[in-house]
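Asker: These are the structures in question, set out in turn.
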Structure 1
Amino acid sequence: MGEQVSTAITGVRTVGVPVTDQDRAVAFYVGVLGLEKRMDAPVEQLGGRWIEVAPPGATTTIALLPASPGAKPGVETGIRLTTADATSLHKELVAGGIDVGDLLLWGGVPPMFALRDPDGNGLEIVE
């Protein structure tokens, strides 16, 4: 382990998710999941735009980044989004044709389920 740096890390700003079509990704994350678009700026070096979405009021965002050879879509993101009612949201997403896993109801653990965005990136929804 190296020396501790003198400037402290103060938070988590964003988590990058590789997508093949940024407009389709925005339509899913904003239009289907109800997140808000916080930033959308062209970045020539990315070959696309820097787009950040987040649940209303959240401080950490999801950056919908153009897929590249080093960042291919279809990954397990490790992102866990929260909801007040996992059962109802699960039913709504299933009815909307979204790729969702089974609603998991384990004793002592909040209800949760997995879902995939249009690029196959895995997310979890937890009550």
Structure 2
Amino acid sequence: MPHITVDYSDVLSESFDRRGFGRALHPLVAQAVDGSVSACKTRFRRADECVIADGETGIAMVHVEIALLSGRTPDVKGELSRSVLQLLRGFVGPVPGHTLHASVDVSELDRGCYSSHQERAVATA
């Protein structure tokens, strides 16, 4: 069930292995929250424009948001955040002249308010 959103600066389009990161991220998240890889969903959003700090040029960013159903301890969420940040560093290559700002936030979805549905389309002849 984890919903994961990754926002990244457009300058990282060529140096960020998004698919590789997602494939490595899902088992890490599933293990950390005692879930399943098949429940993980990640979407990547390229930010065409980012203003960071005082707006100087030469700064790129990646921000990972992980939304979990409520009930995990702060320790579990903190360890997951640190583990994801460490993993991320292996999938973002350097961009000459740019400093990378990377961050991870683990938040909760209210179990009483969250709904989902999954349906497989049947092939027709």
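Asker: If helix-only ellipticity at 222 nm (-39500 (n - 2.57) for each DSSP H run of 4 or more, over all residues; to 500) computes to -3000, which of 1, 2 did it come from?
Answerer: 1
Asker: Further question: Given structures 1, 2, which gives the highest value for mean count of other Cβ atoms within 10 Å over residues 101-108? Could you put the intermediate results ahead of the total?
Answerer: Numbers: 1: 10.5; 2: 15.8.
If we compare mean count of other Cβ atoms within 10 Å over residues 101-108 over 1, 2, the biggest value is for 2.
Asker: Follow-up. One of 1, 2 was used to compute Cα extents along the principal axes in Å, for residues 69-108 alone, and the result was 42, 14, 14. Which label is that?
Answerer: Derived from 2, not from the others.
Asker: Please state which of the structures 1, 2 yields 0.60 when FRET efficiency 1/(1 + (r/R0)^6) of positions 5 and 29 (r between Cβ atoms, R0 = 35 Å, to 0.05) is computed from it.
Answerer: Only structure 1 yields this read-out.
Asker: Right, here's the next one. I have 23 for relative contact order in percent (Cα under 8 Å, 6 or more apart), calculated from one of the structures 1, 2. Which structure is it?
Answerer: Computing relative contact order in percent (Cα under 8 Å, 6 or more apart) on every structure in 1, 2 gives 23 only for 1.
Asker: Taking FRET efficiency 1/(1 + (r/R0)^6) of positions 37 and 85 (r between Cβ atoms, R0 = 25 Å, to 0.05) as the quantity of interest, name the structure among 1, 2 where it is greatest. Intermediate values should be presented prior to the final figure.
Answerer: Values: 1: 0.55; 2: 0.80.
Between 1, 2, the highest calculated value is found for 2.
Bear in mind these aren't lab numbers, they're just calculated from the coordinates by the rules spelled out. Treat the numbers as computed from the prediction; the structure is a model and nothing was measured. Cβ atoms are built from the backbone, for glycine too; each structure is taken alone.
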